[in-house]
Structure P
Amino acid sequence: MAKYPLALLPVVTISGSQTRMPPNEYGVSAGTGTPAQAIAAWANQGAPWIHVVDQDAADGHAANHQHIVSSRAHLQYSGGVRDDATLQAALATGASRVVIEADDLDWALGVVASRSERLAVGLDIRTPDVLDIAGHLQSAGAGRFVVTDKAESHHWKHDDRHLLAEFCSTVSRPVMARGGIAHLSDLHALHEFVPHGLDGIIIDDALYDGAFAYSEAMAASADRFDLFYWGPPE
C-alpha cells in the first residue's frame, strides 16, 4: 500500500545576512552563521526541503536573495512576496518554490492563475474569512497553501487543531502547516491530518532549542509516510 507523502521542513530564518545554525543532531543551536552554512547543515542531516524565511524582506527591508544558494535540498522561499517585483526577484533566486502573500487578494488571484508549481499561497489561519479566501484562490488556480497560526499561544494545540482540520477539509489542494511544534507529540498530532490533505510540516524553534533532533522527527514519521516523495537530497 502506497504511503501518503509528507515533507518535514526545517526553517532557516535570515536576518542581517545571518541565521541560526542547526544543532549537531542533539542539543541547542551552535550559534549563528551564514544562510549557506545553515542550509548545507540541514541538507547534511537529510532534509529534502528547507523553508527559508527572509525576515528582512518580510519586514520591508532589503531582501537577502543573494543568500538563497543552490544546495542538495529543495528551498521554499518566503519573505514579503506580495507584488510583481518581489515575486520576480524571488523566482530569480532559483528556489524550488516561492510562497506569495495574499494581502492584495486581486494580485494573488492573478498570479495563481498561471498555475505554476513553483508557487504556494501563504495564509494566516486566523485571518477573517480565510476559508472563503482560500476557496477563491483555489478556483483561480492556486495549487498549494502554506498555513500559519500566528497566535502567541496554542498553535494547532488541543482545541485549536480544528482550525487546521477545517482548512484541510475545505480545500482540495495540498497544505503545509507552520507553527506549534514544540514536542514530538505535536508532530504526531499533525500526522492525523496527512490523509486529509496535509503534506508538509514546517518545524522551527523545536529543532534549534533541542526539543528533538531532525533525525527523530524523520524516524517518527517514516513508518507511516513517504518522506522522500519529492526526492532526497542529492
Structure Q
Amino acid sequence: MTAAEIAGGAAVAAVAAGGTLAWAALSPGSQIFGRTLISPARPDEIALTYDDGPNPAVTPQLLEALAKHGIRATFFMIGGFVRQCPALVREVAAAGHLIGNHTMTHPWLAWQSAAKIREELYGASAAIEDVLGKPVRYFRAPHGARRPAVLRMAREMGMTPVQWNVICGDWNPIGVERILGHAVRGVERNRRRGFAANVVLHDGGQAGLGAQRMDTVGATERLIERYAGMRFVGVDAWGGT
C-alpha cells in the first residue's frame, strides 16, 4: 500500500469516526455516550414536555389548557428565566407538573468545558430548588447535545438525563397545523414500534422572555383531544435515577 493510500484511508476513518461522534452527541436516540431516558414499551402513553420556559407570555395559557383536560406535563426550565419568574415556576409546580433542569443559559453542552457544564447544570438546579425547596431529578440538555461528561455530571447531581422521540419544530413559526402534524406522525410512529411518545414542545424561547408560542398551546389542545383515549404522563412515570 502506498503512502497516499494509507493517508487516504486514515482520512476516511477520521471522517467516519467524526460522524459517529457527532451522531452520538446529537441524535436523541443515541445511547453511545451513556444511558438516557426516552420512553418505555408503553404505546398507549404520551409525555408532553415543554422546553425553554418559564415564559409569562405563554406558560399561564398553557397551564390553563392542560388543566382543562386534567393533563400532567413536564417542563424543562432555563435557570435564568426561573430567577426572573419565580412566581410562575411555583404556579407550574402547584398545578402538579414536573419541573426539570434545562441549564442556566441554554448552551450546546457537548462543546463546553467541564467547568462550564458544571456551572450550567448546578446553576439551573440551584435556581429551581431555591424557588421550590426540593431537589431537581430530571435534566434535558439543550438541543439534546451531550457528551459523557454531561451525562455523568447530571447523574452525580441525582438527575436522570431525558431525551425524546417526537419533535415538533415549534420553535419556528410554522403554525398549529404543522406542529400538530409533526406530533401526530411521531406519536403514530412510536405506537407502531410499540413505544410511548416523548413529545418535545416549547413554551418559551432561549433568546429571552416573551417568545410567542401560542401556536404550541393550540397544538397541545388539539393533540390532547386527538389522543383522549391515551394516558398522558410526566416523564417520572417512566423511572429515574
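Only the coordinates and a few stated rules stand behind these numbers; no lab work does. These numbers come from a predicted model, not from an experiment. Cβ atoms are built from the backbone, for glycine too; each structure is taken alone.
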Label whose coordinates, when distance in nm of label points 7 Å out along Cα→Cβ at positions 145 and 217 is calculated, return 2.2 (choices P, Q): P
For Kirkwood radius over Cα pairs in Å, for residues 73-208 alone, find whichever of P, Q sits highest and give me its label. Q
Taking distance in nm of label points 7 Å out along Cα→Cβ at positions 121 and 225 for each of P, Q, which is largest? Q
Mean count of other Cβ atoms within 10 Å over residues 57-64 - highest-scoring structure of P, Q: Q
When relative contact order in percent (Cα under 8 Å, 6 or more apart) is computed for each of P, Q, which one produces 24? P
If Cα extents along the principal axes in Å is calculated from each of P, Q, which structure is the one that comes out at 71, 40, 33? Q
Please state which of the structures P, Q yields -14500 when helix-only ellipticity at 222 nm (-39500 (n - 2.57) for each DSSP H run of 4 or more, over all residues; to 500) is computed from it. Q
